[in-house]
Structure 1
């Protein structure tokens, strides 16, 4: 038995002092285990290799989890000083093939491994000190500063597992054995699978905010569903069972694959599972750090597309209708297995948390009331796309954890794996990946009548994002011109060169498209992925759909297309990115225009932005600021306000005058005017705001 990982902690407890100690132990175990994972890389040169083309080199992931702690603490104003602004920019974003993830290697100059190790030590010291000294009460809730520490810990737990998958995808010559990661040594012939009945009923999903375990935002809320009785496979699909599909030419028969599956086959040229290694006429198996004889009674590791193709193959073969279980059906399986949640569930009962192995094991080793591997061994693909439950709310510290996956393209994985720990092994955990992704994931199949087609346009229901969709793409009110269009018109009066523009605080992207009428290239950047994803979807899918609130729970659905807006020929000029205006990546440079739209009074440290923004502009370039100057401490600590207060002598300090003081050395102020805008909240409630526009030319 290899005991690498301790069990997760609860949010309640006997005393704050005791909880500090528990969190400290949990943090250091997490940090140590993550670094142990990177000992699998044979030497430091491997840190700069990619396990596959759609991922960053491994050095990115080595730095990412540490910078996550710092970025979240800065954003939540728990600390006000960065440890390394460069690292906290280049290691910030880029893990899930989103269009705003910058994977262009020429945009990065990766640091030395030793430099990242040194940085991680500094982060460890910082977090350890915060755990010892932050004020908090029990139970810990999501508005507590200690919640952000737990968020960083659980985030690193996720990357322990996903990094192991990436290492497993590396060519074997780049990986070495690490004794603590012991691979299961026993195997036999695969047991014959069979269908067993599962009782349905009324299923309630989701958990309450007062739950005693840490949770990500998508776990909270509720969803009710009636599930009819169904049947499910007793075992996970084994390598031996999946071999029949391979031998029968399953990867060559197009009718077993949907459109996305066929694209996967074309791009990957797959003929068998990724972690199978063909030698002559036999298959071997790629475990974490070695290639072993094929363990036919271990679960097969496949992506969702392969699992779905197998179900179609088996349906044709048996003249039955097989599918993957749904999230609600899995809840019925879970209830029928008499499983308990943490901390009552002992980790020895399943192949989880590195307790037994650092690999899969036979599918008939861990029984739960006659059903095997309900949790553990490998994750199980479902047929359910991840969606927010009723009452879903993003957590302000990490608004891009769940929302970008609510696109009907990310399928839920259920039940955890041998490498899962922390929140990943909790009953209510909900994780989803694109269907072509590889994880420590396999599947079991079901026969069910609970299937229904729920495909439709995905209407944006996040209230704030919906308001901005209406603000930027919807109707105008009270004769006030669309603010995005009006802002772009003002900018066009002052620009001399039209090569490249940056739309900072782009929100849902309308101004970026308007600027593309003039510029050859436009980058739209916003801190919030919730906003960035709207403009990106318009570009990639040609439409956005959103709801506008009318009265109470009454709403109107709207759908806007590129053609409606006249942007069909402009979309190719526009790119959208997630970014922090106070700490932008180095590649955001050489602009003829930078627009910072209603942004300056929402930055956690506006001077960080203003003091260096000239470096990103070409000579003679234009900086255009718009802002209503609604300074508030929830966005910016008062010590960083540029205006809206009295100084020590009792003099009123106005933002425009401070801007002139700060920018005058590097910029000439060309123009200032007021520009109004209206945001609809309901059919009878609107925000009418006056933003000041100031235009500055770089000297």
Structure 2
């Protein structure tokens, strides 16, 4: 009797539909977008990259695009960064393409010439105009130099083809070299590559033409087109359309959507950006060209991807960081298990921030990303009965990974829900994605059979009586209290009083401590409504002109304004709340925030008229308010409340009692080291311990 093979039906028919490119077919409409992860420059990095990309190919993604590889030395992102300009270089890449093809995947190499964004003194550009985000002024390429660069692009593509890549993506957006030639913002040339639209577009068009001539017809060429520059002096819509049509005629296979220059003062991929915030511009371009179009930015669930495609906004969706968070994104969607996807929360802390600091990228919610050959969760030969005390990020990571390996894991927390400090962060406007991480861990607890004990406070003797072989202490932190006169005044609250207990907060507030928690609390106090669910209001707030009536799609230059709606959780009206954010250090307020997101938080608070003061010493609290010194100036802030966000102390009450009972103890997360709340470190510590216990 023959067995009937059961098929799983999914609600993602558009996302999972094949895409016929003529000479080849992509198995679905999902592109893993380009990310520079830092492995390119590490010793043994190509083998690590092969494992990284192979895991995503195995996970079912339709097409992968690598991190940017320069066609020559001048185009380096940084000294000795990835380059493809010889057969010797191409040979090293074969381990990557072979690994991807062995898993049934397809992969394109991105060719990226950084232009004036190159972090080295050899960088070049259309004109000798220094970038505001790099220290080196570029040299203006000679006319001959431009033609040589075009040849370098084409030759780079040919080397990629010899290395086994299925295609290339030519990076023409984000403010890199080709974008610098196209926009009047950075192109002041008077030769055939400057001045008129036709001349400024020549580098892009000739690069695609010569690349197609070099690689032949049966090779994918993606052109990443900057559809929204989001900078002054950016391209008008008519010029973007002109270039798109010319790129199509020049022989591109697909056009990918680029959003914003790196120097743009508009957030484009941070967690506060609404999901699928820019697909409307790709939809608008679909009316102009017939090539398949890829849309991008803040698409992080199968549901969002399916909706974008079903509405006809694009032919394909690009997701980069979501494949750091979960390599099996597509496979889980195919099995109709989207509730098991580890969703990207767009925090940038372990990916983009690492990349800009020249460190290996990874992922806050998935520490195995880019560590596929080092952080391995093997099934255990001998299962242990393990206790985890604390269901914050560190405890959840350890418990789920350890149970996945086969251990019997019990997790205890005195709270009524999992998540620890994540439960406070998720309330901050623009950080709603934190709900997804808690949803994921709750599902993993079920999938891997973790025994969850909420509303349960345990002591050492109880754990000893239960017969646990080892105990993992992930008990977290407690807020540090003020030690100045008046520290116990009724005006004084901790951040937990506000975010956890929702105590009333007055109209005038001083926030002590300008780390991540201080910024979060300030945001919570002044935001009337998260704009992540209202795209049109968000676009207006950040000055993006959806009508594209001005170059770069920017509205006339005015500061983003708060959007007045109904107040959220705090008792006083946030619309006119007066907030002081105070910092002891004399450095710029918020300097320790993430490199790629700190400016967003500072801008947001400044737009709500939050007064940020550094070099502050705290004298006392009394009925008059908070007494401070700012430099040599004595001030009294007439405030209703003082909210303390000035650091934490580790909670390690169980350490000594467990040691006295000879129970092995492992300490992770905030209990291991108190500081700024660091979920990235906590989750990695939990994962690394689970891999070896």
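If you work out distance in nm of label points 7 Å out along Cα→Cβ at positions 331 and 387 for 1, 2, which one comes out largest? Before the final figure, lay out each step's value.
On the way: 1: 1.3; 2: 3.6.
Structure 2 gives the largest value of distance in nm of label points 7 Å out along Cα→Cβ at positions 331 and 387 among 1, 2.
Matching task: 35 is the computed value of percent of Cα pairs over 34 Å apart, for residues 267-618 alone. Pick the structure from 1, 2.
Values: 1: 43; 2: 35.
Matching structure: 2.
If distance in nm of label points 7 Å out along Cα→Cβ at positions 195 and 467 is calculated from each of 1, 2, which structure is the one that comes out at 8.8? Present the calculation step by step, with values, prior to reporting the outcome.
Working: 1: 5.1; 2: 8.8.
Derived from 2, not from the others.
In terms of FRET efficiency 1/(1 + (r/R0)^6) of positions 19 and 539 (r between Cβ atoms, R0 = 41 Å, to 0.05), which of structures 1, 2 is highest?
Structure 2 gives the largest value of FRET efficiency 1/(1 + (r/R0)^6) of positions 19 and 539 (r between Cβ atoms, R0 = 41 Å, to 0.05) among 1, 2.
The value 16.8 for mean count of other Cβ atoms within 10 Å over residues 123-130 was derived from one model only; which of 1, 2 is it? Please report the intermediate quantities before stating the final value.
On the way: 1: 16.8; 2: 20.2.
Source structure for this number: 1.
FYI, it's all coordinate maths here, none of it is from the lab. In this text, all values refer to a predicted model and were calculated from it rather than measured experimentally. Cβ atoms are built from the backbone, for glycine too; each structure is taken alone.
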